[in-house]
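These are the structures, in structure tokens.
Read the figures in this text as sums done on the coordinates, not as results from a lab. Bear in mind that the values here come from a model prediction, so they are computed numbers and not experimental data. Cβ atoms are built from the backbone, for glycine too; each structure is taken alone.
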Structure P
Amino acid sequence: MNKNKRFVIDTNVLISSLLFKDSKPREVVDKILEEGSIIVSVDTIMELVDVLNRPKFDRYLPVNKRINFLASYIKKTIYIEIKERITICRDPKDNKILELSVSGNADCIICGDNDLLILSPFRNIPILTPDEFLKNKY
């Protein structure tokens, strides 16, 4: 993988990487952090904060571990200012992923969301599941 490559990782993949240490999502995050860059926007970080604060996660991870994960994650990412609003996704909440990808010149989006996967490639940006990403040579 080229260290200059930029990736967008959907919140569900990030949460799975946090909860399941021996999982494909964890492999994806580890591989990108070692060999590429993860890009984020205000909207994607706010979604991650919202999800991490949901009471249903109290039984899986204490709040302090979630806060530590968030702080560590943010330090390892590149912040991107959104330059273009996109409204093409059938789930409007997912447009933020497309906006980030376009504004940040992403090389790939990794997600498990069918509302995004159906759009692949979006403006020449492949949208892959964690399994597909790991099989490709990025």
Structure Q
Amino acid sequence: MITGGKILSASAERFKDGQVKGLSVHMDIGKLEEDEKNLKVTYTCTFKYDEGIAEIVVKGELFALEDVDRRKKVLDDWKKNKLLTSDFAEEVLTAINYASASTGTLLAYSVGLGAPLNVPRARVEEAPKDKKPSKAG
């Protein structure tokens, strides 16, 4: 369960004027660490406005309180594959999106852009074993 978080840094840069034709969102989980009874997730979320118009970057940390068994499973999967378990990934991606889009809205306004999208709750499913995962993003 996500119990809190904080923004470590945020920046917005407008490169040129023009009409925005789209927006791409990239969320990167940099680190997953254990901190007493919490899991600490360090992330970077980047919003790129298409046609090279602008970029917003938000870096932060999330804290999750988990029972011992779930904490161990999440940490083991991360150490082995650099992947989050599906259920934990849903919580983390939703929290990152909310925090980054909220912060990004203020930054976008400051450089004369529309707010980045706050997408609905993330849903993560395991890929079928017989198919290769797609290379998104």
(message) Comparing distance in nm of label points 7 Å out along Cα→Cβ at positions 9 and 89 across P, Q, which structure shows the greatest value?
(response) Q
(request) Kindly point out which one of P, Q the value 25 was derived from, the read-out being relative contact order in percent (Cα under 8 Å, 6 or more apart). (result) Q
(message) Tell me which structure, out of P, Q, gives 2, 10, 18, 20, 17, 14, 10, 6, 3, 1, 0 once P(r) over Cα pairs in 5 Å bins from 0, in percent is calculated.
(response) Q
(request) Identify the structure, out of P, Q, from whose coordinates Cα Rg over 2.2 N^0.38 Å, for residues 57-96 alone was calculated to give 1.20. (result) Q
(message) Comparing P, Q, where is mean count of other Cβ atoms within 10 Å over residues 33-40 highest?
(response) P
(message) Given -10000 as the derived value for helix-only ellipticity at 222 nm (-39500 (n - 2.57) for each DSSP H run of 4 or more, over all residues; to 500), which of the supplied structures P, Q does it correspond to?
(response) Q
(request) Could you figure out which one of P, Q the value 5.5 for distance in nm of label points 7 Å out along Cα→Cβ at positions 17 and 73 was computed from? (result) Q
